[in-house]
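Listed after this line are the structures, all set down as structure tokens.
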Structure I
Amino acid sequence: MPSNTEDPTPGIPIWVEAYVLEGRPTGTGRFLGNVLRVWSQAAEGDLSDLRSRVRLVLRDRLAAPWDSLADVYPAQRVPARRASFFLWQQGPLRRWLRSQADGIYLAPNYTVPLNVSIPRAVIVHDASFFRYPEAFPWYKRAFQRRLTFRSVQESRLVFVPSEWTAREVERFGQIPADRLVVTYEGWDPRWLDPPGIPRTDLFRSFQIDPDAFVFLAVGSLFQRRRPELLIRAWAEMVRRAWTERPVLVWIGENRSHPFVDYARMARRHGLDRWVRFLGYQPEDVLHAFYHHADAVVYLSEYEGFGLPVLEGLAVGKPVVVSDIPVFRELYGDLVVRTPMNVEAILGALRAVLQGYRPSGAGPLLQKYTWDRTARTIGDALMQVTA
């Protein structure tokens, strides 16, 4: 049976699905964790009222660094016998939610429990399941695409991270525009604090030359992010004997489908010293790499926001991105944009190596903050529960 935590405060509850903060939180987990962090710090006003209503819905325990949120918010545990998120969400979780008399349910990761009477809100980070269904395993093609469509159809509010994504979700989800709420992502000012590990120690712990110029790539490895283009670009640097010989460090799990062993591909090109795939890394290591890397590179054929681009700009790094509509909308001329071909990528990388640095990012960093993200979501949820 689901475990219940006594509710000591009045008001319509706001149930927040916190599954993405369990295990090994990635981008969606960091999004939700930062929103909950901002709400938890509200001292007065509407957000303080909202904080008192929030109830986390969990399957297990929160993972670091978000485990401290369990001291702020009451938690409702809905256990499951099987590991599949979809089976949990559409099985035990849905049955439990049907037993609730009131509230609104916020789902942070594309899908909501279907066919329940309580109003729901969903965060849709991009429309990749509709744009690139072939890039996902068969079970995600079969379930995720259909569940995402049904979820946006049934949800009272659909939060999206950019105007570009709003147009995509409106089109593929076949919903009216007035149910879409553009909710830009943000950056964490705490990341401006120096990391606890010096550059030399960090790089040597991963067998990286501390004196090398390091380009950092962050995010799961999907085919749409074209890791093979960066590998080919680095192979060309070696073949052409560039005086500058930068190192590419990629932090993120390999979720390619069909699976491609990009680390092996880099080794076949003789790039063992120059291209490093580090897999998933915890928040403190990611923080340290953002600080100690010399530049950020984020190439993709399709994104909803591109959080690593914003985080790179926030810590003052030059950022190389693919020239796609969402990056033009969000980041304009603050980044080096490149077409997705090896020669153009080499030109963009060389511009950074020869001294390009961003300027004028201040207004952008004031616009895209987790405080504003949390306020936008919180205000919309409070209007539904009013």
Structure II
Amino acid sequence: MNLLFIYRRDIHIEDSGASRTIILRENYLAAQPDVYVYTSYRHLSPVDSRITELPIKRLSAHKIHESIVDKGIDILCVPEGEHLAEMAYEAIKGTSCKIVTELHNMPNYELQYLYSTVSMRTFTNCVYSGDLTYSLKLIIKLLIFPLWKIRVRKSAYKKNRESYLLADKFVLLSESFIEAFQKAYHVDNQKMVVINNPCSFSSFLENRPVKDNVILVVSRLEEGAKRISLVLKCWSLLYLKYPNWKLQIVGKGPSSELYKKMSEKLGLKNVSFEGWQSPQVYYEKASIFLMTSAIEGWGMTLIEAQQMGCVPIAMNSFAALKDIIKDGQNGFIVKNNNINEMALKIEKLIMNQDKMYEMSLNAIQSVQKFSIEKIGAKWLDLYRELSQCHEQSKA
């Protein structure tokens, strides 16, 4: 079975959740007998040596078609379905190659992101930034918002609908996304398949050690989607009461300076900005993990935290959250935007170490259902099913 993955850029396992899950899947598939994995892009981090790169500098239907014919590709794998489905459909013409498209986010994420970027919370952050250019950009966004919203909605509708209609199979991250996708883009569910994202790390924390008094955030530092300002405001309610605890923020992004200025203006103590780092060692040491995202498809950092026994507390902003966190058992779910409730859950764990230890063990146990072996097997089954259809159509 020959698989060709196409993507708009080269990828590194640490550059995004989507890149990480694609590479994990490629490695799993390449290790299977009679499966040959090809990619239209280069890998900027080590991958299985059995993966063959066929880098295309300027992705086009013609060049993809040439690779399909030359390598006898059975299935064209399109993780960026909303961006590349039309090109993929053109590329397979004249062949019996099948297409699998995916949505690596929540349905309607484009509009949710737009709303988040012009929210009152974002404008409040202008006060902390002290950046005139940043403030002017937000004012311009507000002025053009009505027209911008129409344009984004129209574009998202066309792209996501095509991603479904032009594919042989279409993959969503959660059962909870099926109905929302159908309503948003007016399609049936006959070609839909649900496959969750896998765990990032190859092992799970064993013999859970004593954890440090650390509350952790691992995220791209981008206010529109990730809302780390809410973490800082939450910490402002706690840092004086718990001086032996600290907040660590791992990641980088366009809002990095905004958050540093905000931290200074709030007078926060015991908060550190670690920049971009490989996060596993941070998860291993931290006790509590926070997520305040406005938009998520799956929340890879949640299951990374659970793998390492770091108890997650997340705002209820995306439906797939409940696939990962069972509230009060392996983490906490709090109301969206509610920093007071988040602070109370943090205090509950700080004040009850036995409860935190119990939830930590539950997290490690529950997240094993997302191991690459279990998730990879679902992808393999899907591809084998389509490959059989491909062979039948060739015959």
Structure III
Amino acid sequence: MILKIYFIIEEILHILSFPFLLFLSIFKPLRKEIMPRLFPHSFEGKRVILHGASIGEVKSLFPIGREIKKMGIPLLFTSATINGVNTALKENFPAQLFPLEFSLSHFFFFRKLKPVAIIVSERDYWMRFLNGVKKRGGKVIVVNFSIARKNFFKKISISLLKEMNPRFFARNEEDRDFLLNLGFKEIKILPSLKSLSLSPSEEKLERDIFLAVSVHEEEFTFIKYAFEKLREKTCVQLVIAPRYMKRLNHLKEIFSEFNVSLYSERKENFDVLIVDTYGVLNSFYPRARAVFVGGSIAKRGCHDLLEPSSFKSPVLFGPNFWNQKDVAEVLIKENGGRVVKTPEEMVSVLISIFKGDENAPSGERAYSVYEKIRASARAGLEEIIKEVSWLS
């Protein structure tokens, strides 16, 4: 009943916004995102849908996608962003933007498609989309489930999923207990599948490089201050990858007193190298002596900790790791990573790493954490594949 009321209110709001969306579609940059979601293409026949919000979530579903593909079961990746869609297409998976939450858009999307199941990574729950799969006989499966801030509104939104009878694979016991308390049943614990989608280099080619990845605008000055202090004590280069490319100019301004270069310029000599190209971080991880992961100082939530760990890099991150708690706590315990709350604290930890102090976070220990999580995830993947193969 609650879900029906939700859909009625949502549909009214969407009808009111329809003229505005059509107006926005006049502009070319927005047209590419709005029109394919407003009037989506419909793939034909039975398919398993794999849905991720953007690049990271889509990548985490690749191990499942590869196994489904091996079994000869047709599949379809959907994403909320063009970057997410392109990431799946590069791996030769069929992919498209998922439909807007309009009845009309869903009519077009499901016109020929017969969903066997939808597998959603993490928290990108679009109720009408999931309900559309359920109404057509498909199973709803949620993997990599983790809710860091379990407030009243999160409880209400997750509770709406009950009518779809989803199968949850939670990342830790705390998330499993949260779901059990809401009345969901048969919750399995499965570490992040992202560990299975990584392809780390076997060789570690360390240079005096400090790598900062997925750095938000609020963290630029934090990194700059730490780098200034670090340069007073060691001849280190900084490679920094902003979370959003549209912040490149601001980032260049902040580091203007240094010899700044862009990755696309292919210059060898630099103090600070700004990564302005997607998909190239794997070439820097093997060369980095240490990696800072952004979102953790800016109160956005820490980004992926497993990727740098898989390249045997000690990992630094701020105190806001609530969305990566399961990985962060193990890294801290095993001394493969360290929480840094101030630039001074970061400098102190980095110097200990560069000097090779025994008590400093170790890349080998970080890699050991990655290997353990990967082994557990591989075992859990088999359970998901069994469920999908049975449904098909």
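Where a number appears in this text, it was derived from the coordinates with a stated rule and is not lab data. For clarity, every value in this text was computed on a predicted model and none was experimentally measured. Cβ atoms are built from the backbone, for glycine too; each structure is taken alone.
Ranked by distance in nm of label points 7 Å out along Cα→Cβ at positions 139 and 371, structures I, II, III are topped by II, which has the highest value. Out of I, II, III, which structure matches 1.8 when distance in nm of label points 7 Å out along Cα→Cβ at positions 275 and 323 is calculated? Source structure: III.
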